[in-house]
Structures are given as C-alpha cells and as structure tokens.
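Some structures are shown below for you to check.
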Structure P
C-alpha cells in the first residue's frame with residue numbers, strides 16, 4: 001500500500017534539484033513542527049464507553065497560522081494526517097494565502113454513530129487539541145465526513161474552554177456562527193474555475209469536452225454541478241460502490257438527485273459499473289475527487305484520458321505520476337486544483353477577524369480571481385521550467401512556487 005507521507009516527501013525531493021535545496025533545507029521542510037495524538041473516549045447512547053484514536057498534525061507555520069481540515073474516517077492514520085498537513089502547506093502557499101499547513105483526523109466510521117454520539121466525539125476531539133488551536137495559531141475546518149454542524153459543536157466546545165468568543169478559530173461554520181457564504185461549495189467551485197481556465201487550451205467546444213468524475217461527496221458533487229451547468233459533457237460519475245456511464249452524456253443534476261434520494265446509483269438510467277471501472281472510461285479529463293492513491297501503479301495503465309484534474313488530496317502516487325508524465329498526460333495538481341476550500345476558509349477567517357461579512361457574489365468573485373491568478377502563475381512556471389529541465393510536470397511547477405515561498409519565509413525568520 002502506498003504510504004501518503006512518503007509520497008509527500010518524494011514530491012518534495014522531486015523539486016529539490018530544481019530549486020537548489022540542500023539536504024538541511026529538505027530535511028527541515030519534510031519535518032512536522034508538532035504532532036498531537038491521543039485516545040479520546042465518549043459515552044455511547046447505550047451507556048457503554050468507547051475509545052477512538054485521534055490526531056492533529058501541524059507541518060509548517062512560517063507563512064502564517066497552521067490551517068487544515070479534520071476528517072472522521074476509518075482509514076485515517078498517523079502518516080496520512082502528517083502527509084495531508086504537508087500538502088496543506090504547499091496548497092496555501094501556491095495560492096498565496098498567509099497560512100501554513102495542518103490536518104486532523106479521528107479513526108471512526110461516523111455512520112455508525114448517532115447524532116448525539118457524533119456531537120460527543122466532536123467535542124472530545126476539540127478538548128484534545130484545544131491548547132494548540134486558535135485564530136492566530138491553528139485553524140481547523142471540515143474535511144471528509146465533517147461539516148458545518150460538526151464545526152459548530154467544535155467551536156462551542158472550544159469557546160467554553162477558552163472562556164471567550166473566537167469565531168476565527170475554526171472555519172467552515174454555519175452562517176449563524178460566523179461562516180462565510182460560498183464556503184460549502186468552495187472546493188468544487190474553485191476546481192471548476194481551474195477547469196474553465198484550462199479548457200480554453202483544449203480546442204473543442206465545452207459540449208464536446210468529456211469528463212469522468214470519481215467521487216460525489218461534497219467536492220465531487222459541487223464540481224459536477226458547476227461543470228454540467230456550464231455545458232461540459234459528463235460521461236461518468238462514481239461513488240464508493242458504483243460508476244454510472246453514458247458515452248452520450250449524463251444529466252448530472254438528475255443523477256446526483258437520484259443518488260441523494262436513493263443513496264445509490266443503482267437503478268439510474270445509465271450503464272452501471274463497479275466504482276473501480278471509472279478509471280478505464282474514455283474521457284478527455286479524468287477528475288479524481290475521492291481519496292488519496294486513486295491512481296497507482298496497478299491501474300495507471302487503464303487510464304484512457306488525456307488530462308487529469310486532481311480534486312482529491314494526493315490521488316496520484318509518485319510512481320503512477322512518472323508513468324503519466326512519460327506518456328504526456330498532463331496533471332493539474334491537487335495543491336492548485338482543490339485549493340478553493342482553503343481559499344474561502346481564508347475569506348471566512350478574514351471576515352471573522354473584521355466582524356464584517358460579504359455577500360456570495362463578492363466571495364465568488366474573490367475566489368475566481370485568486371484561483372485564476374494561481375493557475376496563471378503555475379502555468380507560467382511550468383513553461384519556464386520545461387525549457388530548462390527534462391521530465392517536468394505541472395505539479396513540479398506548483399511545488400517550485402509553493403516551496404520557494406515557504407523556504408524564503410523560513411530564511412527570513414532565521415529558521416534556515
């Protein structure tokens with residue numbers, strides 16, 4: 001099984017020569033500043049007690065407070081959380097927002113808990129990490145299987161612990177508690193803005209640009225809705241169990257509504273395949289929007305796309321990426337493509353600090369500018385590096401920008 005932390009470190013080493021990083025700098029950038037772990041215990045509705053392993057990783061804060069989501073998932077691991085915190089450092093850096101990277105997680109199957117049990121778990125998790133978070137230290141947000149309701153419980157617990165209000169300590173909150181308009185759809189919308197910029201280079205009408213989208217959680221579903229509404233041709237959508245496929249195009253709005261109502265794609269009017277079979281669907285752009293390591297050595301040969309737009313974190317292993325780069329398949333990397341969520345979390349944090357809130361139209365406009373500026377910078381760096389180095393891909397260009405910004409901040413602070 002691919003280790004996400006080793007993958008993250010391999011990606012860093014991959015651009016070390018390009019940036020002229022020495023061994024000391026690489027080691028420092030690979031290290032986690034602080035790792036918090038513990039066993040949290042809650043009382044179940046039955047009266048029994050149950051323990052869960054919980055983590056929070058703070059990778060680097062040279063450019064600003066640590067920032068990153070909290071995921072509730074049975075597959076959470078120490079190395080995964082460490083890797084995700086490192087990727088968050090590069091993500092915030094590449095889009096130019098003043099944060100470092102953090103990430104948290106609890107090993108749990110949230111669907112096995114009642115709402116009351118989920119609330120107890122959320123509050124217990126915050127009690128574990130409360131000492132280390134805050135609007136000027138580390139700012140958690142939703143991630144896999146967490147949402148605004150969970151952030152509300154966590155914020156309430158945190159403010160009880162510190163004894164005063166600090167709405168900027170967590171983002172992704174409900175509007176009533178200081179959340180930002182546009183935050184729920186932000187990651188999918190940000191990826192859609194990147195798609196729009198990239199599509200201008202594909203010399204086809206939008207209606208003829210085909211997409212295969214893996215995953216229909218928050219990120220995948222919003223990305224799908226925006227892309228479908230804009231006129232792209234969606235030929236496949238998958239969830240954790242099935243793929244629906246139609247070479248003539250899927251009515252994505254109907255498909256997602258059917259899935260929401262029935263909790264499955266089975267029975268929808270399209271060809272039903274296994275979730276894994278989406279990898280082999282013929283499409284211009286494959287959009288992994290589920291979990292990490294979706295594209296690996298054992299399935300990379302099945303891909304029939306020309307481009308990959310990474311909406312999940314770490315969906316392509318380094319080994320698979322080498323193969324894809326040699327084949328000339330362009331990957332728009334996660335640290336750029338899915339940065340919309342952290343961008344609007346940043347907007348939410350700014351609004352909390354000012355106690356002044358923006359309309360959705362303003363949030364969308366600011367997000368679009370930020371994402372397109374970042375895309376333009378990465379595209380420019382990619383063209384520049386290709387002229388000098390062999391085997392360069394777009395991820396390396398994004399990392400070259402992000403890592404250099406962090407390195408420079410550390411150097412200015414005297415940390416290097």
Structure Q
C-alpha cells in the first residue's frame with residue numbers, strides 16, 4: 001500500500017502536466033492528448049511484460065523493475081521539456097505509464113498473501129493507497145515548478161521531477177521491504193509457482209473458463225463506461241458555462257468514489273462474494289450514466305452525484321473483479337492472466353477515451369451518458385449466464 005501511495009503521487013503529478021507540456025512544445029493543442037495516450041499504452045505494455053517477468057522472478061522483482069522504468073521515463077520526460085522534443089516526451093510518458101503498471105499489479109501481489117476469504121479486503125486496501133496520490137500529486141506540481149526554475153530548468157519540467165523521487169521511493173520500498181516475496185506467502189511455494197507456470201494450461205484455455213471470462217469482461221466494461229463518461233465531463237461542463245472550480249469539485253468527487261471507498265468494496269466482496277458486488281457495480285455505473293445524461297444544464301449537484309457514483313461503481317467492479325480473477329486458477333496461470341487483463345483494461349481505456357470525443361462531436365453528452373449506461377448490458381448478461389460458476393469459485 002505504501003508503494004502504491006508514493007508511486008501514485010509521482011504518476012499523477014506527471015500526468016497532470018502532460019497536455020500543457022505537449023502544447024508548449026508543439027505550439028498547438030492538436031497533439032495535447034498524445035502524452036496521456038502514451039501513458040495508457042505504456043501501462044498496457046508494462047502489465048503484460050511485468051507479469052511475464054513475475055512468473056519467473058517473483059512479484060518483488062517485477063514491481064521493482066516497473067518502478068525503476070517509471071523513474072527512467074520521468075528523467076527522459078524532463079529532458080524532453082528542456083530540449084523541447086515531442087518524440088522524447090512520448091517515449092518518456094510511455095515509460096511513466098509502464099512504471100504505473102507496477103502500481104496496478106500491486107493489488108494482485110497483496111491478494112497472493114491472503115487466503116481466498118480475505119483477498120478482496122487486501123486488494124481494496126492496496127487500491128485505497130492510490131487515494132494518496134490523487135490528493136497529493138496534483139498539489140505538488142506548482143511547488144515542483146518553482147523548484148525546477150530555481151535550479152535553471154523550465155517550470156513545466158518540475159512535475160517530472162516529482163516521480164523521480166516518489167516512484168523511486170516506491171522502487172526502494174518494494175525491493176527492500178517486500179520480503180519474503182508474496183509468492184512464498186501464497187497458496188504455493190515459490191518453486192511450485194514456477195513449476196505451475198510451466199505446467200499451466202494454454203492461455204486461450206484459461207481465458208475460456210467461465211470465472212476468468214466473467215471477471216475480465218466485467219473489469220473491461222467498468223473501465224470503458226467510466227472512461228467514456230469521465231473523459232468528456234470537464235468539456236461538457238465548460239461548454240455549459242460552469243467554472244473550473246465546479247469542474248474541479250466534481251472531478252474530486254469522482255476520484256473519491258474511485259479510490260477512497262476501496263476498503264468498503266473489499267469488505268463487501270469478502271462478505272457477500274464477487275458476483276453480487278460486481279452486479280452492484282454495474283448497476284451503479286448504469287445509474288450514474290443515466291443521471292449524467294439527464295442532468296440539466298445548471299445541474300451541477302446532479303453531476304456531482306453522478307460522477308461520484310461513476311467512480312464508486314467502477315471501484316466495486318474493479319475490486320470484486322480483481323478478486324474473482326484470482327479464483328480457480330493456479331498461481332502461475334493467475335499471474336499471466338492478471339497481466340493480460342490489465343493490458344486489455346488499459347488498451348480499452350485508451351480506445352474509450354478517443355471514442356468519447358467522437359461521440360460528443362457526432363451527438364451529445366446525453367447520448368454519451370446513455371451509451372455508457374447501455375454498455376453494462378453485456379457484462380450483466382455474462383454474469384447472469386455464469387452465475388453458478390462464479391458463486392462456486394473459491
């Protein structure tokens with residue numbers, strides 16, 4: 001949880017200025033979204049690569065390497081601001097996203113260390129750590145810019161110095177304190193984990209298992225719905241005349257819903273099982289999408305509630321789905337499928353982010369919200385179809 005907390009501080013501080021740096025370098029807003037997309041694709045690549053490494057070297061090695069690569073990305077991004085190089089910025093932000101995949105995979109390392117009856121609470125606690133970054137990270141940008149200027153660097157370079165320190169601290173904490181390796185505390189010894197990877201079923205066969213398929217679909221659907229609506233909400237609000245103060249307040253409510261209530265999601269999952277909590281998450285996402293779509297132009301209060309529910313619905317599905325993904329598979333299979341799932345989650349997030357702009361341009365924010373609500377139908381049907389398998393999962 002400590003690694004996720006300090007790692008997310010650095011990551012969010014860097015992401016906060018990505019659009020500003022891109023516009024400053026290129027002189028146009030046309031490519032301002034490129035760094036954010038680069039971060040997301042980096043996270044997808046990192047999830048797949050680090051999980052493959054973890055199967056062979058353990059959780060500690062994978063998490064530590066991910067954070068170290070994030071630090072390298074921050075240094076490259078700093079150099080890109082100094083040299084005013086857009087290609088260098090995209091390389092750096094890709095590696096920052098790669099490093100953030102270690103943050104995301106940390107929840108599975110926590111799950112390894114607990115029996116099935118307590119895994120969801122462990123996952124929820126680690127996901128909660130990102131609340132620290134969500135609150136602290138953006139507030140360090142201004143001070144970091146002042147520090148950068150004092151040592152002769154561009155002001156915008158300061159935000160990329162934040163992950164050098166904080167993501168570096170996450171690497172140190174993971175390497176020094178994550179002992180013994182979570183694999184050694186899991187339901188198999190470290191050597192058995194390696195052997196299970198060698199003897200594991202082909203990946204496609206694992207993906208076909210009802211429990212695995214249901215968890216993956218629910219996780220991806222939750223990410224798509226959340227990203228689809230959240231991405232365009234600031235633009236929608238400013239177009240309707242709302243000030244930046246209200247935009248910031250509503251996005252804070254959304255972030256609070258995404259992370260701060262994670263321990264509650266974990267306890268609910270441990271108490272009632274993954275199926276009802278995932279279903280509750282999907283229902284909450286649907287309600288939030290309808291509320292956002294039908295909020296009147298002066299309905300800041302309704303959007304506040306809608307965006308909070310959007311974040312909380314995502315969190316319910318994220319914690320419960322991640323818990324379900326650790327069920328019914330060997331440790332080696334679990335690690336491989338977790339990395340693949342996170343890669344698909346982040347890839348779908350990038351697609352949803354790009355798609356949200358197209359929907360807004362072609363139709364309206366109302367259509368976007370209703371489309372998000374409608375998207376929960378597919379995962380809900382799959383949960384209903386496989387409810388027996390999910391209920392029987394350990």
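If distance in nm of label points 7 Å out along Cα→Cβ at positions 24 and 272 computes to 6.2, which of P, Q did it come from?
Attributed to the structure labelled P.
Given that helix-only ellipticity at 222 nm (-39500 (n - 2.57) for each DSSP H run of 4 or more, over all residues; to 500), derived from a single structure, equals -27000, which label among P, Q identifies that structure?
For helix-only ellipticity at 222 nm (-39500 (n - 2.57) for each DSSP H run of 4 or more, over all residues; to 500), the value -27000 is produced by structure Q.
Ranked on mean projected area of the Cα convex hull in nm², which label among P, Q comes first with the largest value?
P
Quick check: 4.2 is what I get for distance in nm of label points 7 Å out along Cα→Cβ at positions 184 and 224, calculated from one of P, Q. Which structure matches?
Structure Q accounts for this read-out.
By the measure percent of Cα pairs over 17 Å apart, for residues 232-303 alone, tell me the structure among P, Q with the highest figure.
Q
Identify the structure, out of P, Q, from whose coordinates distance in nm of label points 7 Å out along Cα→Cβ at positions 240 and 320 was calculated to give 2.8.
Q
Please state which of the structures P, Q yields 16 when relative contact order in percent (Cα under 8 Å, 6 or more apart) is computed from it.
P
Only the coordinates and a few stated rules stand behind these numbers; no lab work does. Just so you know, these numbers come straight off a predicted model, no measurement behind them. Cβ atoms are built from the backbone, for glycine too; each structure is taken alone.
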